[in-house]
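Below you'll find the structures, each written out as structure tokens.
Readers should treat all values here as calculations from the given coordinates under stated rules, not as data from a laboratory. Values in this document were obtained by computation on a predicted structure and should not be read as measured data. Cβ atoms are built from the backbone, for glycine too; each structure is taken alone.
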Structure 1
Amino acid sequence: MKSLLKYLKNYKKESFCAPLFKMLEACFDLIVPLVVSAIIDNGIKTNDTSYVLKMGGVLVLLAFVGLAFSITAQYFAAKASAGFGQELRHELFSHIQKLSYTNVDKYGASTFITRMTADANLVQSQVNMALRLLLRSPFIVFGAMIMAFFVDFKTALVFAVSIPVLSVIVYGIMLITIPLYKKVQGALDKVMGSTRENLSGTRVIRAFNKEDEEIDRYNSENELLNKFQIFAGKISTIMNPMTYIVINVAIIAILWIGGERVDTGILTQGKVVALVNYMSQVLVELVKLASLIINLTKAFASAKRIQDIFDIPCNIEQGTLKQGSDKENIVEFDNVSLTYELSKEPSIEGVNLKVKKGQTIGIIGGTGSGKTTLVNLIPRFYDATEGTVKIEGVDVKEFNKEELGMKVGIVPQKALLFKGTIRSNLLWGNENATEEDMIMALKRSQSYDFVMEKDNGLDADVAQNGKNFSGGQKQRLSIARALVRNPEILILDDSSSALDFVTDAKLRAAIKELKDTTVFVVSQRTAAIMDADNILVLDDGKVAGVGKHEELLENCHVYKEIYDSQFKKSQEEGK
């Protein structure tokens, strides 16, 4: 938690003023029992109505001043905690954006979502509570004890005994609950992950009639979360009854001792009431403090989990180079292998390939053969565990991130559009793109016709994740976004799978016109890559063949099997 408090540095004034005004409010609260005591001893006892009314007015004034201080404290606490939450989420989001795909894969999206929402919100709310109560409640407790000694030393000894006993109870329960709430948050992570997986895979689950199995799995994880929450809740609820027992025993002791001292004339009735009021204030504040401590234990657990994300190293180091020296071989894979962190076997192994500028390279292979893994090394989504990936003769690790990003345009397997407009999505590719640039990209990606048919054309709305577009339309707009960048290297990762053969053929013809652009076409359809200048065939992560279409049909049995399985099937269906 301490490491996250740096996000309050821009709110030092608010962080100082919130507890200050709460302490001022507490000072007025501590005066109230003395005023009530005076009313009883000097007004009610002597039937002095004017004195009672005058001191009653003082009570009302104290209440209004205390209310003003309380509202002011709440304003400063809310401003500081809201600012803290905003900066925390901003820094956390920025850090996650810098993480490599390896770390994103390792921890999972659901973990990051939980940290940025549930954990960050909990920490923010407890910063608010702490600013208002962390100093006020102890101040009232010890202030009430001091005021009690001021009223009557002997009776106030009850405070000296009861307050340490209460402190031991609160601290002991806190030590037990802290690790419990860590388990609660861990179980919540699993439930969030299961929820996200099931919601994103609803169609697949239903297609395989796995609803009951997934419900059982979810219920199992949810039951574990419920078990931890109930156990932690039971431990927490012990605090209030134990606190009330101690306080009530203390009040009985005050009335007993105070009553005896009233009988002997040492103490007045008003002072006994004042002592009881001070003990009641101690009770209220200790209950608040106990609740605050329980919630702070949850916040500490959440803060630790957030800090764990900050502690993940950004293991993709930035280079400084802007241009390479070899303008002929624009991309080179030199004995490249990659083993994912959570895998024991390499996904690709010993890949060697030189690509000249302007060439179109087709990459084909069965599912899981490493096609996507290979092209993901070019923009440094992952770094090779062995060998070197070069652009213009230079290791990609030496390039500046922004410069590398401008050189490479990539269209991923899963087309993704962002909420906004078609124009705003295209500007992701190149924020300086002109209207003509965007129109040209739309025409080349075969998107122009359906975009122009929309009411607002380029300014037509795009729903979140592009839900108001078909799969083929999203793929074409994703290609247009990459083309707007006018990249030196264009990667099409199975990005036309949702297109019909006619549209796909037109798209391939348009892409072929990009003379100075080196194109990598990843596909499982031989029709999509058979006209490429060179075709790389992968089988179980290893190179099974490299060459042109005709050469591979003769020399590579893997390629021939893929080709025959597709074209013979098509011929048989056509008979």
Structure 2
Amino acid sequence: MRLTQSIYSLAIMAAIGAASLTAGKKAVGQAEFSSFVYIGNDDYYNANPLKGDGDFYNPVIAGWYSDPSVVRTGEDYYLVTSTFGYFPGVPLYHSRDLVNWRLVRNILDRPEQLPGLVGQSLDRGGIYAPQISYNPHNSTYYMITTDVGSKEGHFYVTATDPEGSWSNPVWLKGIDGIDPSLFFDDDGSAYIVYKEDTTGRPKWSNYRCIRFIAFDPESGQTVGDSWPLAEAGVGPEEHLDRDEGPHIYKIDGRYFLICAEGGTSNHHSAVIYRADSLRGEFTRWSRNPALTQRYLKEKRTNPITCTGHADLVMTPEGEWWGVFLGCRPGPGGFQALGRETYLMPVKWSRDGFPYFTQSQDTVPLTLHREGVKHDPSWGSSGNFTWSDHFKGESLRPEWIGLRGTTADYCHLDGECLRMQCCRELSTGKGVPAYVGRRIQHHKFEASTRVRFKPRNGGESAGLLMLKNESRQYYLAVCGDRVELRTLSPKEVRVIASAEMPCKAGRDVELRVVSDGICYDFYVREAARDAEWTPVAEDVDASYLACERTGGFTGATIGLYVESRD
């Protein structure tokens, strides 16, 4: 690795203190961000251009959009995914063709909808596996999920217009565990299926139970006692792993249960059950799993791994398709993108079970759906450019922060995004002054234009690449220097630095370029044809990789200011 300055370390204590510095208190620095540009440039898309109408790329929603759930009403499809410790929570995507997805809004966009995120782990706490459904008997959309770190646990919100505002949470009683999912039957009855918490009473190793309980839409609460639908894994003989992420469907008068199984890594899968009635016996398909890539060779071209957590949807024409999560290892065999959203047609076995893959079947990166034209400008799949010049009245829905609203220290004025330095740090478990977007490509570049003049030596502003509290790269403007730092709760390490190309307080551009294996960091004066000055090159990209960091999120990149004074 070529570095412009020798490594040195500064020990710091992680703090969760005041959320912002307001009028009447000590004056603090303020950064003005006037642009942000993200350009995706993955090799597969460059080498495999789509041949014509009907062809599209997998994943259909690239980057960390895990645990997808989808519903259709009329011609409209809506899809939601997990957000864990990020705020606002639960992105809502809309499509008319299942291929081109537009991010409409974030469902949980008010602090009162997510009151318990502060103090939770960014990539292991918060919102798990949301499910979206529609009740035709009261013309209402439901999004049900679990806040795993809150005392209340499960809740749902509702809307009659999914693209408008959603209700405050209704906290549920009578169920434990995780991954609740609503099912509305033809006769107007409703139920919640979920993974039971069997801690302390397992029948065998990794035992879990999928349970069912009646739900009354009028009162908004569960009714009566729950009952078991399916017991864990493939049974006590094999001890594969727990079932979770259950969804119920009624197809041609019979009930189908699909569950995730095999953990969340390379053994991940989806399994299918069927019953003639909800209180009848749910029989496992003899050829399960209905989706997995775990039987394929590890070293294969363009692998998709960790596939599972699926949801099915029927088109207006009566075709069945499904969405599920999966991972794309990069050129170095690792990835920081997290678990992405994939789409495949559903096949039907001779004995009447739906499935995606069998044994050696691969999940393809290019598929075909007749009558559909892929549009890269939507910014959900393929290579694309996404930019923001902060001219609107509110932040675009792609921007997300950590655990709560950043309204106290982030303001749009029609010309730029003004961010006020605060002492809440990205390495703590509070709400720092950070707004980021998901990284969606192995090979990409991202840049921002910023004006910043610190009021003291502890203030900085710049580009932050963040995987969790302990794994972060920070390209920071701090007075007369630009530093590349790694941030963790225990220390700040300055691994490289360069002189500012202009006086403090003048506009500079910061840039990171990724080749999927290493990152290069640059700075330049924001003038026409100014040359980029390297701050650090060949910086290890695996530092942010999911394989090294664990957790359930991918990396984000965005704008950050802080005060360590």
Read-out distance in nm of label points 7 Å out along Cα→Cβ at positions 262 and 486, computed value 3.3, structure in 1, 2: 2
Structure (1, 2) behind the derived value 8, 28, 29, 23, 10, 2, 0 of P(r) over Cα pairs in 10 Å bins from 0, in percent, for residues 294-501 alone: 1
The value 24.8 for mean count of other Cβ atoms within 10 Å over residues 462-469, derived from one of 1, 2, belongs to structure 2
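Assign the value 14, calculated as relative contact order in percent (Cα under 8 Å, 6 or more apart), to the correct structure from 1, 2.
Numbers: 1: 14; 2: 21.
This value belongs to structure 1.
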Given 2.1 as the derived value for distance in nm of label points 7 Å out along Cα→Cβ at positions 110 and 142, which of the supplied structures 1, 2 does it correspond to? 2
If FRET efficiency 1/(1 + (r/R0)^6) of positions 46 and 126 (r between Cβ atoms, R0 = 30 Å, to 0.05) is computed and equals 0.25, the structure in 1, 2: 2
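Quick one: mean count of other Cβ atoms within 10 Å over residues 30-37 came out at 18.2 when computed from one of 1, 2, so which one is it? Let's see the in-between values first.
Working: 1: 18.2; 2: 20.9.
Label of the source structure: 1.
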Origin of the derived value 35.2, 118 (Rg and Dmax of the Cα atoms in Å; candidates 1, 2): 1
Structure responsible for -21000, with helix-only ellipticity at 222 nm (-39500 (n - 2.57) for each DSSP H run of 4 or more, over all residues; to 500) calculated and labels 1, 2 on offer: 1
One of 1, 2 was used to compute FRET efficiency 1/(1 + (r/R0)^6) of positions 438 and 526 (r between Cβ atoms, R0 = 25 Å, to 0.05), and the result was 0.20. Which label is that? 1
